[in-house]
Structure P
Amino acid sequence: MWETLIGGLLGGVFRVIPEIMKHLDAKNERKHELDMQDKALEFQKLKGDQRVDEIGAQGQQDWNEGALDTLKSAIEAQGKHTGIPWVDGISATVRPIITYWFMALYCSAKAAIFMSAVNAGQVWHEAVKASWTSDDMSIWAGIINFWFLSRVFEKVK
């Protein structure tokens, strides 16, 4: 009788073990499938982000090209003569007059800053250093480049 009971018990255990293995295998398979779907989702998200970046870069490039075309056509339109001497004369003096006016105001403001510093008791060479900054140098360099470097490019054309 014990042998029958032990044999039945062992038979049941050996019958359950494959079912447990199938269950564990199916669980691992489902986990693997979920991980693969997560990876696929992450890949699609990265792919979408990359596409959005590409679209943004293309849009920026298109905008830059349009802006350059607009600037080019504006510069060309400014350079065209009307054939009316007094209109062309006024047109030719606009940029120099604005430059002279700006420089006069700018120099006046810098002179006022310098004089205020000297009147406040600062030594003149320290007042010059305090009133003339790297920003001022950049402004002057931009103006000089505009007037003299643009002529080089015009001669190259």
Structure Q
Amino acid sequence: MMSPAASLSAIPIEHRYFEDYVVGALVDCGTIDVEEAEVLAFGRRFDPQPFHSDPDAAAKGPFGGLIASGWHTASLMMRLFVQRYISSVASLGSPGASELAWPRPVQPGDVLRVVISVIEARRSRSKPDRGLVRSCIEVFNQRNELVMRMNVINMLSCRDGGFPLP
């Protein structure tokens, strides 16, 4: 019998449904590079604090250089979450997230790795054609230091349409 992690990873994202997200499944979503030009562009547009948007000011600031906005880090994570974790055929969106933390700054040149684990999965009582999956998302830098963590809830369609399979 396959482990929960192996079973979810073995199912192509375009074939995943609620039933595939079992508690204990762990998915390594791969890596994404943090590019200085993107840190600056994001910072200048969405989070114009000097340590996100001005290299000269950032060099004199509390982090000794430019760092990515936490929201930029979350956006980079989201790219891998959508590409490698959440079903492309059964996702019905998310009612929210909790416990968002950025314990370490992210710097240009960092390589981020996203690891996601299923911590709860239950069928909706009011809408049995879907289920709710709570996942823990962890983002690590190239030194394996945790730089972001959050829990998210996703709604996913059931493969069986709400009725038990024969």
Structure R
Amino acid sequence: MNRNEKWYDSAQVCLNGHLINYAVIANPEKNQNFCDKCGEETIITCQSCNQDIRGRLHIPGVIQTRITFNLPSYCLHCGKPYPWTEEKLNAAKELAELLDDLTPEEQEQLKMSLDDLVKDGPRTVVAQTRFKRFMGKATPEIVTGFKDILVDVLSETAKKAIWGP
């Protein structure tokens, strides 16, 4: 790797999605075997394809005083969801089963829509509309539960459409 060109570092993330270090190579002293927030094991590679989780972009000659890092939901090498994305989707699907005001068919439709809310694709608009309709039947604590679970993994488009800017 030529350090005179821009390059991506690797990120270290716990299985629950807590960012540990967005610059594993540049700042190895920040690495941890386990998360200090939840105790879960940390990873730096995709568990499906073993490629590095993309971390911070390093640009030689540029001093970055404020670095923003968005935790990826899917591996850019194989397209599989990271463990934190899968766990959040599973938790949201379990929460959908607690919506007593929905029929079993509506609960299934809601669960299927959750996958489309995480991806920004042609079905996202349909999923957003369905999600908002079903949330109109939910109690405030269920709505809050969905927001708490999904806010970090929903596509930006879905977040804005459902909860505003």
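All of the numbers you see were taken from the coordinates with simple rules; none came from a lab. Everything quoted here is computed from the prediction, not taken from an experiment. Cβ atoms are built from the backbone, for glycine too; each structure is taken alone.
Can you say which of P, Q, R returns 15.8 when mean count of other Cβ atoms within 10 Å over residues 33-40 is computed? Computed on structure Q.
Thinking of P, Q, R, which structure, once distance in nm of label points 7 Å out along Cα→Cβ at positions 9 and 49 is computed, gives back 5.9? So the calculation was done on P.
Each of P, Q, R could give Cα extents along the principal axes in Å, for residues 25-112 alone, but the derived value 47, 24, 22 comes from Q. Among candidates P, Q, R, the computation of helix-only ellipticity at 222 nm (-39500 (n - 2.57) for each DSSP H run of 4 or more, over all residues; to 500) that gave -11500 used structure R. Of structures P, Q, R, which gives 57, 31, 29 when Cα extents along the principal axes in Å is computed from the coordinates? It must be structure R, since only it matches.
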